Structure formats: C-alpha cells, structure tokens
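Have a look at these structures, which come just after this line.
Every number here is computed from the coordinates shown, using simple stated rules; none is lab data. Keep in mind that what you see is a predicted model, and the values were worked out from it rather than measured. Cβ atoms are built from the backbone, for glycine too; each structure is taken alone.
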Structure 1
Amino acid sequence: MGIVDKPYRKLIDLVREIRNACAHSRQPISLQVPELQEACKAVISDIWPDIKDHDPKTIRMAFVMKCTFIQHYILHGEKLEGRDAHLAHWEKLKRGE
C-alpha cells in the first residue's frame, strides 16, 4: 500500500517478531533474557547511545516509546527520528498536544 517505507517496514517486522516470540514462549520471558534485550536494542538502535543506563526498565520504556513513534508515522506520515525529535514529541505528549 505504500504507507511505510522500507526501513520502517523492517522495524515493524522486528517488533512483530518480538511480540510473537514473547506470546508463544513456554517459559516466562523478560528483558533479563539477553536475546530479547538484543532484539529490543535493535529497534531502539537510533537512540541507544543516548540511553544513560541500560537497565531493563529503561530499555522497556525506550522500546515502548519507539513503538509509539512507529505508530505515529503510520497514522500521520511524520517520522520522529533521533534524540531531539523524540524529546520534542515527548514534551508535546506531556502537554497534551
């Protein structure tokens, strides 16, 4: 349909694979599992250097925010990439814009 470009299609596919792995795991799974942490790290690779601590809770928050930005791109056609764009959008969300 041409809604998303190739790089974002790859991100969406990776998020889908992470979701499927978590949903179908027979064992409890968390970001303590190195493979899951690495997959999430691949999704947030553009902001990884800006993340001060690599605690699983911080990684989870960054992953969820990145998924929100992917959703924003699909809905509005506007890419929010890089630290500055992410911070600016985060501030807008906090203000309710």
Structure 2
Amino acid sequence: MDKPIPPDAPLTRTQHWHKTRRMTALLLLLWLLTGFCAAFFARELAGLSVFGWPLSFYLAAQGASLVYLAILAFYAWRMRRLDRAARQQAEPHA
C-alpha cells in the first residue's frame, strides 16, 4: 500500500497521472449516476410537486445541471492544485 501523500507535497509524474485518472473516473461515475438517477426515478418523483411543478422536472432541469457545474468547478480546482504540485517536483529549487 502506498503511503498517503500530503495535499501540497510535490508529486512525481506517475503520482500525478494516478491521481488525475482516479479523480476523473470518480467524477465521471458521479456524472453518470446523476444523469441516470434523474431519469430513472422521474416517475416516482412526479407525484411530489414544488410550486406546482413536478419534482422530477426540477431535478432534470435544475438539479442535474447544478451537479454538472459543481463537477466542473471541482475538477478545475483540484487539477490546478495537482498541476502545481507536479510542477514543484519538476522544477529544481535553487
């Protein structure tokens, strides 16, 4: 088992690639589940209403879009940190 790496520690190329692939896979899984669950449970949620509109409408039109936006924001934030850590490893300090 690999030892946990502190968040701001310099990363090697292999560590950077491993963390990037793992994060991308988890975010794609979240994206898939969000899209699938909103459509799969739409009939069950149609009985509930918010301001006269079915709850399934809000989940499909608003909720899923907000989750997708959160996924993009998290990806950009985390990749910036990972890239910065990998750059620290690549650049020798004088």
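Here are some notes:
- Set 1, 2, criterion relative contact order in percent (Cα under 8 Å, 6 or more apart): the highest-scoring structure is 2.
- When FRET efficiency 1/(1 + (r/R0)^6) of positions 61 and 85 (r between Cβ atoms, R0 = 35 Å, to 0.05) is computed for each of 1, 2, the largest belongs to: 1
- Label whose coordinates, when distance in nm of label points 7 Å out along Cα→Cβ at positions 21 and 53 is calculated, return 2.4 (choices 1, 2): 1
- Structure (1, 2) behind the derived value 0.95 of FRET efficiency 1/(1 + (r/R0)^6) of positions 45 and 77 (r between Cβ atoms, R0 = 35 Å, to 0.05): 1
- Here Cα extents along the principal axes in Å was derived from just one of the structures 1, 2, and that gives 65, 27, 15; the source is 2.
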